[in-house]
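K.L.:
The data blocks that follow each hold one structure.
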Structure I
Amino acid sequence: MKTLTGIDIDSLDERQLILINQRLPKPCEHIIGDVKCLPVTLRLGCRIEVSNHQDLHGGRCRVLYIENKKIGFGFDATRDFLYADYHKDFEIVYGDAWLTPPQSGHVNTLLTWSFYHTQWLDSVPSIAERRGWCCTMTRADRHRHKILDVIADKHMTGFTGSEWFCYDEATHQGHHRPELYPFMFRQPAGIDHTSLTRDERQRFRHYKRLSNYNPHPFHNHGHSLAEWHLTNLVELCPTANLEYFEFDEKIAKPIAAGMAFVVVAAQNTLARLRRIGFRTFNPLIDESYDQEPDWQSRTEKAVDAMFEFVSGAHDHQQLQEICDHNRSVMARLQRYTYEDRVAKRLRPLISWPS
């Protein structure tokens, strides 16, 4: 439920959230949280104590204390549960991922904060209007370095001028593939593009064509769709981790944009997407990579599959049917918000005076 007595909670600023919180009745339980928790607690119809105590900001996820029981939820909740120094303090974490095997104190979810906050457009270009591929990477990670190596070693002919490609931390820990830098629409951190040859500079000027181009590294679009989502046919999606299923914005954005996609992610990611109700692209795209247990082989097979698809003939009608189906599923799932779902989880923990 998005409204409270006719008020759209998600449209309120912090001051308005605090004012409404002060007017709500107190439950039996003493609840403490920061202002970022109010979109959830207002859905529960209960007043909380709003605090800026440091215990509420130890990680990236949101934290509520309900009768001294520490509860985590929101963006990166699973990552905080697994890796943050204070994770053992949680009574329970409503995660934003699916851990296999399940872990005590963590509630698995197939749909994440990132999924619900990915930008949605009512209309997107058709498959027939699209061409080429895209892959945009910001933070360094081992599978992203592997993507860089596979492209440089095997797929340099895959650059035809229609693709969007970048990796802002491509030089992290001494990694260096200079043959790829002229094909990136923004240069990696620490690289001076003036050191490129004349031909390489001309190529870079061609690829540096973002309408809102920012030369500063780590420029990204967050959960918003970008130019490539409206022009390219397929996106190579390197998710944030390889250890567990996380439906992050890297996967959600091509679905919202009506594109084909190839994921570099945890094993069986495509299988879990199908479990939710989405369709993937086999046999139009070779998706055997999804079952590969070794992350390096899985990454290489995924990159190979994308370039094989791009270079081949395309069944526009079948691709359009799959993409339309996926957008339909996403629209149906986004009728409710992430905050709605968390509030539903928390409701049994709240009681009222008789």
Structure II
Amino acid sequence: MPIRVGSANGGRRIHGNLSSNPGSPAEGDSYYNTGADKFRYYHGSDWAEYGPGSLGLSANAAAVNAAEIYNSTASYNRTNGYYWIKGDGNGGAARQFYCILAADYASGGGWMVVANHDGQKSQRNSGNAHQARATSYSGYYGSDNTISSTPTSSDMVPNISFSQNMNDIPFTKAMHVIYDNVSGSVTSSNWLANPLGYSYGSFSSNQKIPTSAAWALTFSSNDLTASWSGSTYDRRILNQSGSTSSAFKGFGVYNSSSGASPDINGSSANTTHVQYPVYCWVFTSNPTGQSSLTFSWTDYGSSGGTFSQTGFDDFQDGSGMGDTWSVRNSSQSAVRGKPSFLMLQ
């Protein structure tokens, strides 16, 4: 039983040693997390750890997510870079993520770059490249350098395709970002630049990526716009050119229509270049069934004409947008075939 500080049936609660965050918290509640070996307190919307210390600077001081660093009082809480993240402490060893903490980036920092496709080759490149996914599934996280091993900071740069292990790491926002210049390091001309295009959704409560190979989530709020450098910057991906249909309802890693749910209504991917389950955003989202109207890192495996085998496109395995998509205040040609990444906050 927790100790109450204040009124008998109110006030804040001091819990004992626990292995995970207690349920139904109130602002001011605290406890000792035995997995993280740290005291935690509830600040009204999430659990945080006492004192910034060296939060995120080492595996022993790993943060729950990038938002915890951003919301801390650490002197570096607005400094972009590689930080150690461990989630709620039940997802294995801490691992590094590139974290965007700049306050003027995408309506406020606290973003983790969790997967990237470099736009230089097909998703799996005949098995010689890492097929990027948003994943917690063992064997699916890796990079072009180590196809099925946990990436390190040197593996997570714009000119390398990678997926970092998201097991047990909470998030409430997701954004797929299309960028232009692929270089060997993160700069203001690639990941940190204003995007060529994006799709953005959020959730009303913390989400975690399941440990299954295929999974899907539906946003609580979709079709969101974001600001860069203090100004609204609208480059939302459109389902149909000339329309206002940019409300992509969810994202995930989907089986083909011949597989188990969650699946997309297509099955004709060229498996030399991309294999199911495949990472997609979906305009029609059904996590327990079939979703449709999709985009991915690339098209489904063909090249030429209206298909990009190497960079951003709708995923025309039968589930795509029939090449009718575009980008607000821009064009299809400005983004087709470009590299892109997924970031979560």
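K.L.:
State the single structure among I, II that was used to calculate mean count of other Cβ atoms within 10 Å over residues 70-77, giving 24.1.
P.N.:
That value comes from structure I.
K.L.:
Upon calculation of FRET efficiency 1/(1 + (r/R0)^6) of positions 22 and 150 (r between Cβ atoms, R0 = 41 Å, to 0.05) from the atomic coordinates, which of the structures I, II produces 0.85? All intermediate terms of the calculation are to be shown ahead of the outcome.
P.N.:
Details: I: 0.15; II: 0.85.
So the calculation was done on II.
K.L.:
Ok, one more. Compare distance in nm of label points 7 Å out along Cα→Cβ at positions 46 and 310 across structures I, II and report the one with the greatest value.
P.N.:
I
K.L.:
Given a value of 19.6 for mean projected area of the Cα convex hull in nm², calculated from one of I, II, which structure does it belong to? Let's see the in-between values first.
P.N.:
Values: I: 19.6; II: 17.3.
Label of the originating structure: I.
K.L.:
If helix-only ellipticity at 222 nm (-39500 (n - 2.57) for each DSSP H run of 4 or more, over all residues; to 500) is computed to be -9500, which of I, II is the source?
P.N.:
Corresponding structure: I.
K.L.:
Next question. I, II: which one has mean count of other Cβ atoms within 10 Å over residues 182-189, as calculated, at 12.9?
P.N.:
Label of the originating structure: II.
K.L.:
Can you tell which of I, II yields 21.6 when mean count of other Cβ atoms within 10 Å over residues 38-45 is derived from it?
P.N.:
Checking each candidate, the match is I.
FYI, it's all coordinate maths here, none of it is from the lab. In this text the structure is predicted, and so the values were computed from the model without any measurement. Cβ atoms are built from the backbone, for glycine too; each structure is taken alone.
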